[in-house]
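Given below, in the form of structure tokens, are the structures.
Read-outs: derived from the displayed coordinates by stated rules, not from any lab. Model, not experiment: these values are computed from the prediction. Cβ atoms are built from the backbone, for glycine too; each structure is taken alone.
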Structure P
Amino acid sequence: MSRPLSIIYTTFNEIDIIGRSLDAVAGWSDDLTVVDSFSTDGTAEYLAGRDGVHLVQRAYRGPAEQKNWAIARAAHPWVLLLDADEIVTPALRAEIDGLLEAPEAADAYWIGRDNHFMGRRIYHSGWAGDKVVRFFHRDRARYDAKQVHEEIVRDGLRVGRLRGRLLHYTFKDLDHFLDKTRRYARWSAQDHADRTPRVGLYHLLVKPVYRFCKHYLFQGGFRDGREGLVISGVLAYGVFLRYAYLMAERRKSGQ
């Protein structure tokens with residue numbers, strides 16, 4: 001049964017996973033919009049032929065800007081915003097149904113995510129407590145302007161937490177993980193430019209080593225076996241790349 005709920009996705013080249021995500025929310029909303037950044041892998045064609053999906057193709061200017069544009073156009077006051085690699089569990093769907101029928105207790109809600117990588121559930125490595133604000137009131141919540149790990153601005157909001165969870169299949173394989181790490185490192189360099197007057201050994205050596213230790217030792221990555229070692233190593237590499245890209249860009253512009 002359709003609920004007074006707007007569901008939003010933003011996508012680019014998600015043909016491998018988005019079908020499973022859409023199956024989990026099928027028939028739930030009469031306002032399911034996918035804002036696609038001109039995918040080249042068949043995603044847009046698949047979405048155009050899928051019942052109950054409103055496809056909008058729009059140039060990508062950044063993750064927060066794309067999401068905020070879509071949120072402002074939601075038909076219903078309450079919005080569930082999803083990535084194509086996230087799957088709503090039956091428990092989460094039922095919990096949101098209950099909130100839509102009950103008086104409002106908050107303006108936005110945290111949702112926990114169960115992360116999967118290389119065919120297995122990751123219980124540690126810094127991913128165990130993963131949560132995101134994805135269910136919120138359209139008129140009270142907007143994303144910040146960060147290029148990486150953008151979040152709902154929570155200042156002044158009443159933020160609750162849901163018990164139901166999302167299944168998160170964050171990376172299709174190791175190549176996808178590495179490609180995304182490189183892309184995020186470039187964007188993250190922009191976010192860190194103003195707070196990094198000079199890139200030195202502290203940024204290129206100490207911070208990556210600390211990031212590895214944080215995920216592998218302090219956050220129990222070693223308990224996730226070889227997958228935990230891979231995760232910790234790639235995330236540390238991403239920190240190194242962030243500052244390497246920032247240094248390279250400054251050298252290129254003569255700074």
Structure Q
Amino acid sequence: MALPIALQLYTVRDLLQQDFDGVIQRIAEVGYLGVEAAGVYGRSAVDAARLFRSLGLTVTSAHMPLPVGEKRQQVIDTMGELGTTNLICAWMPEDRFTSVDTIKQVCEELNAGARAAHEAGLSFAYHNHWWEPARLDSRIIMDIMQEYLDPSVKFEIDVYWVKVAGLDPAALITDLGARVPLVHLKDGSGDRSQAMTAVGQGIIDSKSVAAAAENVGANWLIVEMDRVDGDVLAAVTESYRYVIGQGLAKGRR
């Protein structure tokens with residue numbers, strides 16, 4: 001059975017600052033079943049969650065700071081207010097992946113975040129960019145990370161950045177298996193200096209990605225575009241129509 005489709009709200013961040021309610025309503029009208037939070041753009045988490053529920057949108061997950069130190073309780077409380085249990089660390093800086101020692105330190109921090117999340121009844125995953133699927137000497141950095149990460153730490157695989165790094169996204173999802181509960185569907189030319197395209201208009205084989213995600217038991221396919229030239233809501237709509245039209249995910253229509 002095809003996985004449900006959601007939208008990462010970072011995609012429409014500029015529009016949300018202008019008309020939060022109207023943009024979220026439009027996302028629901030297009031047919032998306034869920035949203036992934038990355039801030040609430042001037043709204044309270046409680047108000048945002050109330051709007052999502054009123055429109056039948058599931059909060060699949062949230063990109064949040066690590067729940068450690070002074071931020072720990074605030075992060076945990078916000079997750080509860082949003083109504084999701086899937087906490088995602090959106091990134092660690094590229095310059096922290098330059099040696100095995102620095103990678104190990106990153107993993108120790110992620111493990112600490114995961115422990116705090118689990119103690120609060122939350123799951124914890126890490127979202128990749130192009131530097132984690134790249135190579136350090138002859139080794140893929142994500143392979144090194146798996147040596148030092150607790151097995152309970154999962155991955156939210158951004159398929160576009162995996163492809164840009166030179167790996168096959170579907171093969172990586174398959175290799176990681178049950179450690180991939182969420183998959184970011186993103187597309188583009190493969191040139192990091194260029195904006196993204198709607199899903200289906202770039203270099204990503206979304207069919208193989210969707211099949212791999214379904215096979216490993218992932219929960220959601222989440223459309224995301226970091227930057228779009230032109231009308232971002234048009235690209236959000238085109239992505240939905242392509243994914244649903246190809247039978248790669250399920251939506252409202």
Structure R
Amino acid sequence: MRIFEGLHLVGSGQFGISHANDCHVYLVDCGGEVCLVDAGVGLDNERLLRNIGDAGYDPSSIGHVLVTHAHSDHAGGCKGLAEATAAELVCSESEAKLMGEGSDEELGLILAKHSGCYPEDYVYPHFTPTGIAADGDTLRIGDVEVTCLVLPGHSIASVCYLFDGLAGRRVLFSGDTVLFRGLIGMLNCPGSDINAYRESIFRLAEVEIDALMPGHLVFVREGGMEHVQMAKEALSGVYMPRCMGQP
């Protein structure tokens with residue numbers, strides 16, 4: 001699914017283009033190098049690879065997989081993608097540790113299975129990324145500069161990736177940190193922290209963006225700041241803000 005020049009959605013359970021448990025998986029053509037943002041759950045990597053091919057790209061051309069956080073729907077596919085491509089996998093140090101050796105409890109998987117989010121027999125495919133993204137790090141991928149923003153709240157050290165100059169836009173891949181109309185991904189599981197969330201969103205509200213590409217729900221090609229500001233406003237009040245998954 002082409003979003004705009006250089007940006008394709010190649011995985012999404014919500015839109016029915018890959019496994020039902022997959023988050024949105026984005027393919028970004030940075031000019032001279034192709035990368036993915038997030039990796040899906042790992043229960044049907046072959047379909048994800050076919051979608052990459054259908055978008056006109058050879059999976060072997062993927063240079064990086066930028067992982068927003070370690071939860072299964074975003075990172076379970078990392079091991080399979082690492083085996084199928086020559087990509088370097090990148091995430092924050094704390095999330096990399098969880099991906100490599102985190103227990104089901106630390107990964108929030110016990111509660112997620114109890115809530116029916118994953119099959120009871122699902123086993124997390126542990127894999128340790130070699131690329132570590134510290135807060136404020138910049139990566140040069142093809143012709144595009146990518147800034148890594150480590151923003152705890154949804155998880156212990158979620159990363160948002162800001163692509164500057166992608167089809168003339170500043171594009172934020174926000175994972176589950178902020179979503180359409182200011183929804184946030186506050187969870188009742190280890191690593192999710194409302195105080196850290198508030199600080200992260202207030203900080204993110206100072207970063208100028210054009211397009212917002214979250215890990216779930218609707219993405220927006222323009223006006224991304226409006227949705228970040230809505231999250232900031234929601235976290236400025238006395239009541240818990242509306243979260244992803246609530247009716």
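Starting from the value 14: which structure in P, Q, R was relative contact order in percent (Cα under 8 Å, 6 or more apart) calculated from? Label of the source structure: R. P, Q, R: which one has Rg and Dmax of the Cα atoms in Å, as calculated, at 16.3, 49? This figure was derived from R. Here FRET efficiency 1/(1 + (r/R0)^6) of positions 33 and 73 (r between Cβ atoms, R0 = 30 Å, to 0.05) was derived from just one of the structures P, Q, R, and that gives 1.00; the source is P.
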